[in-house]
1. Thinking only about distance in nm of label points 7 Å out along Cα→Cβ at positions 18 and 282, which of P, Q has the largest value?
2. Between P, Q, which one scores greatest on relative contact order in percent (Cα under 8 Å, 6 or more apart)?
3. Between structures P, Q, where is FRET efficiency 1/(1 + (r/R0)^6) of positions 74 and 122 (r between Cβ atoms, R0 = 35 Å, to 0.05) highest?
4. For distance in nm of label points 7 Å out along Cα→Cβ at positions 42 and 66, which of the structures P, Q scores highest?
5. Check the numbers for distance in nm of label points 7 Å out along Cα→Cβ at positions 34 and 242 across P, Q and tell me which is largest.
6. Match the computed value 20.2, 71 of Rg and Dmax of the Cα atoms in Å to one of the structures P, Q, and report its label.
7. One of P, Q was used to calculate helix-only ellipticity at 222 nm (-39500 (n - 2.57) for each DSSP H run of 4 or more, over all residues; to 500), giving -11000; which?
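Any read-out appearing in this document is the output of simple, stated calculations on the displayed coordinates, not a laboratory observation. Only a predicted model underlies this, so the values are computations on that prediction, with no experimental measurement involved. Cβ atoms are built from the backbone, for glycine too; each structure is taken alone.
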Structure P
Amino acid sequence: MTDKTIQIANFRLRATDGLILFTLAFFSLLAILFNGRVEGWLPLVLKNVAAAAGFLFVVFLSQRASTKFLRFFLRVAAITLTYAYLFGAVDKLQLILHGRWLDEYVLDGEQYLFGVQPTLWLQHITTPVLTEWMMFAYVIYVPMYPVLCGIIYYLRGDVAMEDYFFTLGFTNILCDIGFILFPVAGPIATIGSLYTVPLNGYIFTYLGELMRSNLHYIGGTIPSPHAAAATIMWVMAYRYHRPSFYILTPVVLSLYASTFYARYHYVTDAVVGIAVAFLALAIVPFLIKGWEHIAEKRSAQSAAR
């Protein structure tokens, strides 16, 4: 990763900041170009602009924070909330290319490969205890994000944290683009009436269902952002704090299964999500080199003035 920044007005932008602002601009451009297929395209563009302004404001505050913890807290808050916003912002863009959901291709492919519909077949082994563990693995992803970030920051410093942020963000953005390239509504929306065994559990099952009803939308399915981001967290734990890697191993492996056991995704979604994570890991070094080239060029131009 790099510590090089680009100075624009009073802002010192890191590579992660550039990635976020570029994605907000890109999604806004898509909304404008395909405005006839995007419900509420103008409010979406305005919200993207507001999100960019809010993000820059918090970045500005974080750069001037007086303590290490406050700098960390503001940066984590700005990036985490903006990534969450981007996941929601792509919702209205999913059908701009195809104009319909493509679940039948996934269903037919999994039927051919497995001889059954995996998410339906799993009803044979569904129990409250298993459901609770799967929902735990699915829900723990949310606090795992900032906790691992904090461990990396305090043990390895700013550059390691930015590596975590940038790679995780780029992976999430690839997933967002995947929702547009291959829009899939998901199991509940498509074959929900075929489920006959309820997902009964306890506290984490309640939280998982709360996420489903309040944070998810139809689509946002392939690649699985949960599987993709969890893979990046797992790799970053291996890279920067090996004990966390071993602790996370059973959780991440269970999380992969939880995405389709709990009917958030198809099996295909999880597999593609993992593949996207490794694709992101391969591409990120080239993106960072590009950012360094731009930063060095701007620095040289400033010095020549």
Structure Q
Amino acid sequence: MNDVLKKLSAIGIVPVVVINDADKAVPLAKALVAGGIPCAEVTFRTAAAEEAIKRMAEAVPELIVGAGTVLTKDQADRAIAAGSQFLVSPGLDPEIVSYCNEKGYLITPGTANPSDLNHAVNLGLEVVKFFPAEAAGGLKMIKSMAAAYTGLKFMPTGGINAANLNSYLEYEKIICCGGSWMVPGKLIDEGKFDEIVDLCKEAVSTMLGLEMVHVGINTPDEAAAMAIAERFNKLFNFPIKNGNSAVFASSGIEVRKQMFLGKNGHIAIATNYMDRAINYIEAMGGEFDYDTAVVKNGKTTAIYLKEEFGGFAVHLVQK
């Protein structure tokens, strides 16, 4: 898969942005990065779009910026010249897609039916937009078509929101979802970028579903671990389960039978999407110790951060 598409997949959400004033472009780009969604599809249907893309690309290089609603070859050329890293169109025009392929432009055209997907396959595309997602049949339609077009992946847009985001992202054929609920035009026009940061963080929280699942306590041996578990049982009626490397006092307390990472122990935080959580936490300044990663069937299921929090190591686990 193209490197830009891989990055969009790691982010999971692509804000679909309408900018009417190019002066709002850079503050918006910074808000998206601060909110943990460092990408944007700027719709090319406003007079300010081209200049907005140029300013975003120059001032905030960590933002992956693309152009949406690209309908002509001229628009494709102008969007790429302005700094777009990807192009998106609402429908599939074979002539425009072929032109972009020849030029080396990354384009994800809109599709809504099997005929569109047939064109996409013949044009050598890896990923297509599915638009308008909810109106065109939603996840059920994508799954039905993907069964026949096994080599394609999808970027649904249209009617995606916080309520249905994860139902789409849980399907392995979907790399990311486009949406505008975290970048409402009114807030952009009014320059309320702090509110956009908050909406982006809420969107990321909804997607990742980060939550603490247990605390691990380090002890030197099995006898010490069992003694602690028995105290939890006596005082709080937490049931004891003796495992190979730890004694559990309920599902939330893991008393290890030996000293392990963390001065005092560890805190386990679960997530819906491990790779996206790692990408987000690293973007926020966290560092992972990849030597601690647990990989099963090619997918990371657990990994520790390098830093400790109050003497506790912290690791992510896949839900």
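1. Values: P: 2.3; Q: 3.5.
Evaluating distance in nm of label points 7 Å out along Cα→Cβ at positions 18 and 282 on every structure, the highest lands on Q.
2. On the way: P: 23; Q: 14.
For this comparison of relative contact order in percent (Cα under 8 Å, 6 or more apart), the top structure is P.
3. Details: P: 0.25; Q: 0.90.
Ranking P, Q on FRET efficiency 1/(1 + (r/R0)^6) of positions 74 and 122 (r between Cβ atoms, R0 = 35 Å, to 0.05), first place is Q.
4. Values: P: 4.5; Q: 1.6.
Once distance in nm of label points 7 Å out along Cα→Cβ at positions 42 and 66 is tallied for P, Q, the winner is P.
5. Details: P: 4.6; Q: 5.5.
Top value of distance in nm of label points 7 Å out along Cα→Cβ at positions 34 and 242, among P, Q, belongs to structure Q.
6. Values: P: 20.2, 71; Q: 23.1, 74.
The correct label is P.
7. Values: P: -24500; Q: -11000.
Computed on structure Q.
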